[in-house]
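Take a look at the structures below.
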Structure I
Amino acid sequence: MCGRYTLKRPRRVRLEGLDDNELFSVLPRYNIAPSQEVLAVRETGEKRSFSMLHWGLIPSWSAKPVGFINARAETLQTKPSFREAFEKRRCLIPADGFYEWEKLGKERQPYYFQMKDEAPFCFAGIWDEWQRGGVSITSCAIITTTPNEMLAPIHNRMPVILRSEDQDTWLRSNAKPQELKDLLAPLSANEMKRHPVSSDVNHPKIDDEHLVSPVEPNLGVTGSLF
């Protein structure tokens, strides 16, 4: 799964056709967690724009506002919760790193993953809009796939990271299903790096830059992730 990520330098996000002046009000984040508002890029009509979406996709037909933080690439076309969003409502979710936990028995050690050059990137996402009783929630989920060689020893899933040249295809309303499916492969481990970080990231109320600093692995400290 992908349950935590960072956007430390939002002003470094550069996406073709979008006004980066909109990012002036976006604050640096070191511990973005489910149920929070997250930065996303959507295409509505022929216009692309930044939006703040609730992280935890709530299908429009759901009786209750209960969401999915991740959507498995293998079931996007078959699972009712994701099928229509995959066909019609795809988005980009900017980030510059993410966390994953290595489990050893009852203990877990968090690791921070990023690009080798520490540049920002975009997760492949889907979004939906839920409305009931005058309440409207626009929400999203991050798509996950099988892990690359760097992730595999830590976790059996990883988020789909789109190459810059594939971001346009992901957003295009007329993209063919096979084109989209071809984008859902794991990013090469050669383009990434990782290091262990503090267990403080387990606590979503802690959100500062020390969370991404390398530490010596310490499997004696555990905590709730959400």
Structure II
Amino acid sequence: MLMKRLILVLCALLLSVPVSAREGWESVATASKPGEVSTWVRKVKGMQVKEFLGEVDVPHPPLQVLKALDHVEGFPDWVFRCKHAERVPGVGVYLQINGVWPASDRDAMVQSRVEVLPDRVVIHSDARPELKPEKKNYVRIPALQNSFTVIPLPAGGSRVLFQTLVDPGGALPKWLSNFVAKQGPLETLNDLKKVLGDVQTQQSYDGLSRIYTPEVLVNLQALLERPAAQ
């Protein structure tokens, strides 16, 4: 029992890594109180848009957060600049993104998978542009590596991390690239907070999409239903 408590204390300390400890990342916004969003960026060789990262703690259970992340049709309510999202059965998710003038609108075809680790759930999404023909008046996003990480917090609630490296396709003015990198995680996580606060979902695994395979569901249930420390 003592060893279990020591492990839980260590996990809590690791979950509270200060902003300054994110080595290699440049701080953009720092939360001053619980529930605010912190964001970072870093340069990646050959990419015109910096990789960006956002983090926020929310007072909602992990399963509620995961259901919001899995509700594709609701993406326009909170995903940065998203105006349309739909599942393409057996293929993945198709997204349309509002461009910021003078940039054209973008679209993307992505596939996702879920990874359940001992202390967190990670949803990985990658661009698969070849899976859907390009549409007129849209610039296809050729490369995207995106992840949402959901971490159950010891005191309840969830920590959500949002990390993206994207090649938007075509050339963007430097100011616009910087705008996307800085506003993307901030607006996405702030709007996700609003969605989570407005909608209370049933704490049931029913309704999750097929990216939650039977094996993933078993591991997810084991993680989320682990007894709390006494």
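Below, the figures for the structure above:
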{"quantity": "With helix-only ellipticity at 222 nm (-39500 (n - 2.57) for each DSSP H run of 4 or more, over all residues; to 500) derived as -8500, matching label from I, II", "calculated": "II"}
{"quantity": "Structure with the greatest value (metric distance in nm of label points 7 Å out along Cα→Cβ at positions 67 and 99, set I, II)", "calculated": "II"}
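A short reminder: the numbers here are calculations on the coordinates, not readings from a lab. Note that the structure is a prediction, hence the values are computed from the model and not measured. Cβ atoms are built from the backbone, for glycine too; each structure is taken alone.
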